[in-house]
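Take a look at the structures below.
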Structure P
Amino acid sequence: MLALLLLASASGSAQAEETKTETGVIRVSVDKLRNSKGVIGVAIYQAKQGFPDRPERALEGRSVAAGEGCEVVFDNLPYGVYAVSVLHDENGNHKMDKTFIGIPKEGFGTSNNPKIRRGPPSFDESLVKLECRELALKINMNYF
């Protein structure tokens, strides 16, 4: 009887471990800043709605002072797919400043560093897959 209880207990804890969601860290370092003015805003998305310029629709967002060695860490993220967007908010007004025809005046970038064409990079070309304990991303800033 005791052996049966021990076996049932071991089986139950193995099932509990299998159902635990694995989580990891996405470490974002920002490269090619043109200056150290203002702040760097980094947002992480799980869906294309709002990507890349609506941080209120992001899963999480963080800001750090602009400068060398700029890094933001998102931890306890369930394994899955994400896209990351970065804004160099040089004047600290918490938005992307643009010219009257819509061209960004401030720096921006997304995961995978896709080539900049007409309009912002798409969610699909910026997707990264978190499937290990830590994923390190280097995002290059783009300025016009």
Structure Q
Amino acid sequence: MLNLTEIRIKLVPNQRDKLRAFASITIDDALVIRDIKIIDGGQRLFVAMPSRKLCDRCKRCGGKNAIRARFCNDCGTRLKADRAELDERGRPRLYADITHPIHKEARAHIQDAILKAYREELERSKQEGYVAQRFEDMDYEAWDD
């Protein structure tokens, strides 16, 4: 199984959203995966791998547009509303994972380790004198109050 040599957690202080934290993992001291999200799914926490918004091209000008866009960013042509690929639940697929585990055992191993580290960081955050981990190489200030 994967050797996770480091897991860093950045708690998100604003709890109005379902996003609870960001995680960064290092595998075998050789590969870093950043921008993993820890999400409160209502009944349980889960890990969302880094993803990007899906785009398509305008039939008229070839301009790149987000799937939810109604009009082309370049030429202003009205775009078809039903142009998105549907996911297994029949909803438009708006994001695609940038990186993800290949099989369920790897996903479970990564998710369990990240959630364990999240719970430990959450407990540390409740202690007097807590100082959040610094993510010098990441831009999470937008999530700070």
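Work out which structure the value 10, 32, 29, 20, 9, 1 belongs to, where P(r) over Cα pairs in 10 Å bins from 0, in percent was derived from one of P, Q. If you can, show how the numbers build up before the last one.
Working: P: 11, 37, 27, 9, 7, 5, 3, 0; Q: 10, 32, 29, 20, 9, 1.
The read-out comes from structure Q.
Name the one structure among P, Q that relative contact order in percent (Cα under 8 Å, 6 or more apart) of 31 was derived from. Write out the running numbers ahead of the final one.
On the way: P: 31; Q: 23.
This value belongs to structure P.
Quick check on the output: 1.7 is distance in nm of label points 7 Å out along Cα→Cβ at positions 51 and 99, derived from one of P, Q. Which one produced it? Computing distance in nm of label points 7 Å out along Cα→Cβ at positions 51 and 99 on every structure in P, Q gives 1.7 only for Q. From P, Q, which structure was distance in nm of label points 7 Å out along Cα→Cβ at positions 43 and 59 = 4.1 calculated on? Considering all the candidates, the number was obtained from Q.
Read the figures in this text as sums done on the coordinates, not as results from a lab. Computed from a prediction, not measured in an experiment: that's the story for all the values here. Cβ atoms are built from the backbone, for glycine too; each structure is taken alone.
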